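So, here's a batch of structures to check.
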Structure I
Amino acid sequence: MRNLNLILAIVLVSANSYGSESASEKIARAKSAAHPGISENASVTDIDGSLLKKGSNGWVCMPGIGRVDPVDKHPMCNDQVWAKLMQAAASGSDFKTDRIGISYMLQGDAHVSNSNPAATDPDNGDVWIQEGPHLMVVVPKEMLKGLSDDPYNGGPYVMWKETPYAHIMVPVRVTR
C-alpha cells in the first residue's frame, strides 16, 4: 500500500507540474520536435487535442503524446498521413495508406513496445525501446518487406510490424 501511495503521489505531482505549464512553454516544446522549416508554421495542439496555435503548412506538433501517457512530454510533429495513423492507433481502428507519411520526434520518445502500440506492461515479453531523436516514416505496408524489426540493428527498423500501424523508425543524431 505504501508503494501505491508513493506512485500516486508521483503521478499527481507530475500531472500538476504539466498542468501548470503556460501555453507558450507547451508550444515551444511541441515545436522542438521538428526543424524550424516545418515547426515554425505548424499548428500546435495540446496533449488533450485542444488547439494552442493555428498553423498554415498542414503539419501538427504536440508537446507530448496523450495516447502514451496523459503527462507525456515527448513532443512530435506529424504530417497529415501521420495524424491519421495517430487517430487510428488511439481508437484501435484500422489504418492503411497509399502514400508516405512523416513524423518528427527530435527530442526522443517514451519507453514503448516495439511490437504492440497498445502495450502498457514493459514486463510482457515484448522488446521495449526508448528511442532518442528520430524520424518515423509510414509507407504502404508492402514496402516494408525485407526491413529489420530489430531496434538494436544499428539503423532504421520497423516498429509495430504486425499491426496496421507499422512504420519505419529512423534514429538520427541531432547536432546543435
Structure II
Amino acid sequence: MDLNFMGVDWNESQVQAINPILILVLIPLFTLYIYPLIDRLGFKFTSLRKIFVGMLFASVSYGIVAYSQSLIEAGEKITIAWQLLAYLFITIGEVFVSVTGLEFAYTQAPKNMKSTVMSFWLLTVFLGNLIAAQLSHVSWFETASTSYFLFYAFLMFTVAIVFLFLSKFYTVMNYMLDEKGAKL
C-alpha cells in the first residue's frame, strides 16, 4: 500500500488515529450544519432515520474495503486514500448510529428507567462486538479477503433493511417533558 497521500507519508499509528479525530470533527459539523441543512431542505430526519442512514454508511464502508482488497488481491498497489475513505464512511456511520442511538435511548426512557435503558444500549454494543469477534473465527472465508468484507457489507445492509422495517412499527415517546409539558 502506498502510504503517501496529499504529500504526506502516513505511519500506521497516524492512520489508526483518523477515526477518533474524525469523530471529534464530524459530531459538531453534523450537529451545527448537516442536520439543520437537512431540516431546512424539508426532510424530517428523525432519530430512527439517522440510525438507518448510519447503517447504510457502515455498509458502504465495508464495500469500499472489499473493493480495495480486491485490487490488492489482483496484484495492484493501492493508495492509503482507499483506507482513509473507508474510515470516513465508517465514522460518519458511527456518528449517525452511536450518537443518535444514545440520545434516542435516553429520550425514549421514562425518568426512573433512563440508567437501565442506557445500560441496555451499551449491552447491545457489547453483544454486537462479541458477535463480530466470533464471526472472525468462522472459516467460511479467509480473514481479510474480499469475500470477508463483502459478507460484512451485506450483513450490515441486511440489518439496516430489517431495522427500517421494524422502525415503522415503533411509536416515538417523549419522556423529556415533565408533568406540565415543559422540557426537562
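Each reported figure results from applying straightforward, stated rules to the coordinates on display, with no laboratory input. Just so it is clear, the model here is predicted, and its values are computed rather than measured. Cβ atoms are built from the backbone, for glycine too; each structure is taken alone.
Work out the source of -20500 here, i.e. which of I, II gives that when helix-only ellipticity at 222 nm (-39500 (n - 2.57) for each DSSP H run of 4 or more, over all residues; to 500) is computed. The value was obtained from structure II.
For structures I, II, which has the highest computed value of Cα Rg over 2.2 N^0.38 Å? Looking at the calculated values, the largest one is II. Can you say which of I, II returns 15 when relative contact order in percent (Cα under 8 Å, 6 or more apart) is computed? Here the read-out was taken from I. Out of I, II, which one gives 1.00 for FRET efficiency 1/(1 + (r/R0)^6) of positions 74 and 106 (r between Cβ atoms, R0 = 30 Å, to 0.05) as computed from the coordinates? Source structure: I.
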